[in-house]
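Student: Structures incoming, each one as structure tokens.
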Structure 1
């Protein structure tokens, strides 16, 4: 059986991003969305998301955008003097220079503040947990600690959770977007993203563009293109015709521990 899980990242980033993501759920095939609890529209995003019972909500642990939740003296290598996270553009340059970014312990402290904020806003633990932008060892290890401590149902980084159909996440559509500005469903139809037997995961960032995201994010066209991709009627028909089942992280509990 071929199954496709389309993950939507950055819920709560801004009003425009949030409204675009919820529209992508209502009109498309994204049914798992991870919340950035420290971002300006997080509280409103939860109120809106909870109206959709079929939407699977997760925690998007974020250490590169917005203001940290932990006191800055506890996480000095994560933030600037005003308590805002060091931007991802700077982090990427540091990684290219083989610099050490921050410790696992600092990241764990911030991640714990974030899951507590999630519980405060949503009223329950996340259905899954993942990370924003940086998939590096200190952050992954911190997220695994939070996942085990709070008994979050699903974490992609715990490879012991899944059966032999361990899947790899992909953002293959972004290479396609570099050369195309329409017919986005061909990412699948023409095989740019191969759907194999078992579970396949595509990471997306569908959203609408507002002022807040326009001045803080480098992902503008990709958000609009992702929205067009996941709401494409042609793509939905192709997936049905090819007997590809759309699943969410909620379904992975059946495969897990």
Structure 2
């Protein structure tokens, strides 16, 4: 049986996830030509997303079994002792197990959400980078210093490649980068695109707590998700995270 302390702590973990995500998006939107500390927004966003995904899985397990999972439920290895930091794997667990047939058949937004989570190439790329960072790349510099044969991908390089992919979606991107006056507009364009995808991911997962059928406890702690839960499509990418209460 789940304990009262566990029920309190799952709510605290969800609150922490939301604070990390909002802070991460604030830092992401501070990025510009004079700021290249990619480590900070990636650190915040990867930690926030990992925590959010694990809370979803824990609530789903509680609803289906009557108790919270042990560590092995969050491990890629059967009966593994250490929860994984593989966000790609965690997201796959959620799309396979937490979107019930009833939810998908009765709630139109659920179909939109799961299609986005499963098929959006830019989202998969973002999650992949956050996953690599969470597993090893957060220590990339130390990995190199310590002589690791495979230090993993450089998070800075990966994020810069992602930004370039976003920029190249604009047919006029070459003209834009050739004009120094367009520097601020370019970074705003990139930051908005990445923010929209992060917000949609957070919103899709947040909906599971209220209308997604994760159980009574999920509904009780769902108040922590309200910032992302109530984002309308027209609001995506438009939030000033400097003024959002963390």
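Read-outs throughout are calculated quantities, based only on the coordinates presented, and are distinct from any laboratory measurement. Remember, predicted model here, so these are calculated numbers, not experimental data. Cβ atoms are built from the backbone, for glycine too; each structure is taken alone.
Student: To which of 1, 2 does the computed value -20500 (helix-only ellipticity at 222 nm (-39500 (n - 2.57) for each DSSP H run of 4 or more, over all residues; to 500)) belong?
Tutor: Numbers: 1: -10500; 2: -20500.
The correct label is 2.
Student: To test your reading of the models, identify which of 1, 2 gives 29 for relative contact order in percent (Cα under 8 Å, 6 or more apart) when calculated.
Tutor: Of the options listed, only 1 reproduces it.
Student: For mean count of other Cβ atoms within 10 Å over residues 3-10, which structure out of 1, 2 has the highest calculated value?
Tutor: Ranking 1, 2 on mean count of other Cβ atoms within 10 Å over residues 3-10, first place is 1.
Student: Where does the value 32, 22, 16 come from, among 1, 2, when semi-axes √(5λ) of the Cα gyration tensor in Å is the thing being computed?
Tutor: Clearly, the read-out refers to 2.
Student: With distance in nm of label points 7 Å out along Cα→Cβ at positions 91 and 107 coming out at 1.9, pick the structure among 1, 2 it was computed from.
Tutor: Matching structure: 2.
Student: Say we calculate distance in nm of label points 7 Å out along Cα→Cβ at positions 139 and 179 for every structure; which of 1, 2 gives the highest result?
Tutor: When distance in nm of label points 7 Å out along Cα→Cβ at positions 139 and 179 is calculated for 1, 2, structure 2 comes out on top.
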